[in-house]
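Listed after this line are the structures, all set down as structure tokens.
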Structure 1
Amino acid sequence: MEREVAERNMTFWEHLDELRRVVFRSALILFSVAIIFFLFKDFIFSIVFAPTKDSFPLYRMANYLMREMGRPELEPFNLKVINIDLPAQFFIHISTSFYFALVVCTPVILYLLWTFVSPALYARERKAAVGAFSFAAIFFYAGVLIGYYLLFPLTLRFLGTYQVLEEVDNQISLKSYISTFFSLILIMGIVFELPTVAALLSKLGLLYKHTLKKYRRHAFVVLLILAAIITPTGDPFTLIAVGVPLYLLYEISILMCRKKPADS
């Protein structure tokens, strides 16, 4: 208790110094894990480029469903990625290692952030934040997995095979592929933090269940627009594939929020 009071009474510069230590530890962990991934180049890029091949789980599942419905299977899909910039492969190797490290280290970074924030919170606020930080990593990973196994393959298959004319072949650059890959996956990971944020605000008394229910229709339209922004393809199937999980997140947020005290 005395330690908590002392930490709460720290000066601005002492808080800044503590934040610097948290940032330094996070950066050190990220750098160390990134080096490990850098050394396992074949492993990480086999994951990154798996959606370019017919053997990817989503494509095999789609073909299975097509066969069960008596419909023809999807056309063969094996996308070739090219490099047109001399140093690109080396620098993309570095950036990809970093992004993989960022995904893996998310729980550790959240924990370090928690150690910095928690002394400034009161007991009720701390109890609320513990639950939010605990679920944050789970929802982040769920978003990343949906981005990897669903959103990115759908986007890749649509854009990778789309042609304005048969004479115009698609040649996907390495830089474009990697940029789209991590943008979509990390965006989904961040968007999936919606229930965590809603639960935290609810525990702090800033958001209640009835508020989210009241604006459910408005949220549906906003989430549909967000899904359209996230998905660059614009086709209805991909829009639904992204929009449905986003709306389910909103419903999960309602379940995770508490009722207003007067309504209890």
Structure 2
Amino acid sequence: MLSRRMLISGLAAIAFAPAASAAELPDLKGRTVVLVTENAYPPLQFVDPKSGKAIGWEYDAMAEIARRLNFKLEYQNTSWDAMIQAVSDGQYDIGMTGITIKDDRREKVDFSDPYMRSQQLMLVRGDEKRFTDAKGFAALEKGLIGAQAGTSPFYTAVYEILDGNEQNPRIKLFETFGATVQALKAGDVDLVLTDSTAGEGYVKASGGSLKLIGQPLGTEDFGFIFKKGSDLVSPVNAAIAALKADGTFDALNKKWFLDYKMGQ
């Protein structure tokens, strides 16, 4: 499992352009911006089991971006498989759910600059002893992977762990990432691929019933998404640079990856 220090180091590794001062940031004059998310990637964004409130790293970051750029946020919720197309169609102004910046997605939406870097890891049950890495799982002929079609974990499962066949029966598809984790806990699948941010959150909340194993299978940069040509991209990028430069991102990393205790 990645240590907390390693995780925070990885998240803080992105270099951004020099930040503008607060006075130099664009003023969006109180306009309303509709943001959509999935609330399924703790600690980035999730529903707190105690309060029922949607919270997380991305919520705090976006609230601060909105404050500095002077716009009002209206939140909506949708599934991952509908999000990119919905933002592309202009149903929402911004999408956030730990979205990996990928060239094929750039054909439909514009991305912000990266606000976080994460690594893809193997999430398994806490008592798993049959395999300890990707090669060992591939050799486990009846082992099943839970994934969402069209996501980075799905393609990693297909092309880096299994045989490159996207219809491989060893991959069970689910509508949400949270559903894949529930299937893992229930024993319906044996492995879920996850970015280190979400994986660390689920492990911390599991009370020992989940763990991360093996070496990282890849590195991913996360960005917010916008409709192609959106006038929000440049202001949000300026705010991201400012938050990085003044230590706000470092403070959020500490709050959500070190200090926050899931379920407490």
Q: Assuming 58, 37, 34 is Cα extents along the principal axes in Å as calculated from a single structure, say which of 1, 2 it is.
A: 2
Q | Computed 15.9 for mean count of other Cβ atoms within 10 Å over residues 68-75 - originating structure among 1, 2 | A | 2
Q) If distance in nm of label points 7 Å out along Cα→Cβ at positions 52 and 196 is computed to be 3.1, which of 1, 2 is the source? A) 1
**Q.** For helix-only ellipticity at 222 nm (-39500 (n - 2.57) for each DSSP H run of 4 or more, over all residues; to 500) computed as -8500, the structure of 1, 2 it came from
**A.** 2
**Q.** Which of 1, 2 leads on relative contact order in percent (Cα under 8 Å, 6 or more apart), largest value
**A.** 2
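All of the numbers you see were taken from the coordinates with simple rules; none came from a lab. Note that this is a predicted model, so its numbers are computed, not measured. Cβ atoms are built from the backbone, for glycine too; each structure is taken alone.
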